[in-house]
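S.K.: Listed next: structures, encoded as structure tokens.
Read-outs throughout are calculated quantities, based only on the coordinates presented, and are distinct from any laboratory measurement. All of these numbers come straight from a predicted model, not from anything done at the bench. Cβ atoms are built from the backbone, for glycine too; each structure is taken alone.
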Structure I
Amino acid sequence: MKETEIQQWIQDFYKQRGWSDYGPFERIAFLTEEVGETARAVRAMEIGRDRPDEDPQSAEGLKQDFIEELGDIMGNVFILASLYDVSIAEVLEAHKNKLSKRYNESIAGGQS
């Protein structure tokens, strides 16, 4: 699935659930929450949780949690971009161009 298809699918899914009714300030709050949950997943993978009220997870379970939390971040980023009629392809291209310009580099099989 290409970025535009994924972005559209996420938009449609969020709309169906009533989650797209939130504005950009709420969306940023949700994004921040998901970043915190991703930090928790990284902590669990790297140093553990040491919580007697939680069952230990396998390495695969920890990785799956991390993947899901990254997906939640991306979903919120996609929706935030959509609120401003910006495609993820535009975001990625602008990011690539900014970094290339900032560091005066282009990457085509390596640095130049």
Structure II
Amino acid sequence: MSTEKKHPEYQIPNDPHAKHRYESAMKHVQFAKEAGKSSEEIHEIFHKVMNFDPKNIENIPQDEAHKKYRSAVIHAQKALENGKTSEEAHAIYRNILSGNTEGKCHHS
């Protein structure tokens, strides 16, 4: 008989960005495990990512690991503010994350 406990399955919220947050949270969890974080620290990281509000840019870490993500969020928000559609803003976000950019900001 195995004494290993099965981790409860997390129910992904029903909102447009939840799947992306979940995938990001799982990446953060993997990095935390590799860094030797405790179970409590890992759960805290997971919940922090899942509860993240992408409209609050100040909560995005300003370290090298989050640099591209932070830039993508800022540019997507600027695009929406300047009348771009949600689809256009998401395309900008994806292009920045993938590195498919020309390095020119037209909104600055």
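S.K.: Given structures I, II, which gives the highest value for distance in nm of label points 7 Å out along Cα→Cβ at positions 32 and 56?
M.R.: I
S.K.: Rank structures I, II by relative contact order in percent (Cα under 8 Å, 6 or more apart) and report only the one at the top, that is, the highest.
M.R.: Going through I, II one by one, relative contact order in percent (Cα under 8 Å, 6 or more apart) is largest in I.
S.K.: Sticking with this one: Tell me which of I, II gives -17000 when you compute helix-only ellipticity at 222 nm (-39500 (n - 2.57) for each DSSP H run of 4 or more, over all residues; to 500).
M.R.: II
S.K.: Additional query: Thinking of I, II, which structure, once FRET efficiency 1/(1 + (r/R0)^6) of positions 64 and 96 (r between Cβ atoms, R0 = 30 Å, to 0.05) is computed, gives back 1.00?
M.R.: It traces back to II.
S.K.: OK, next. From I, II, which structure was mean count of other Cβ atoms within 10 Å over residues 48-55 = 12.8 calculated on?
M.R.: II
S.K.: Taking 4.9 as the value of distance in nm of label points 7 Å out along Cα→Cβ at positions 40 and 88 derived from one of the structures shown (I, II), identify that structure.
M.R.: Answer for the origin of the read-out: II.
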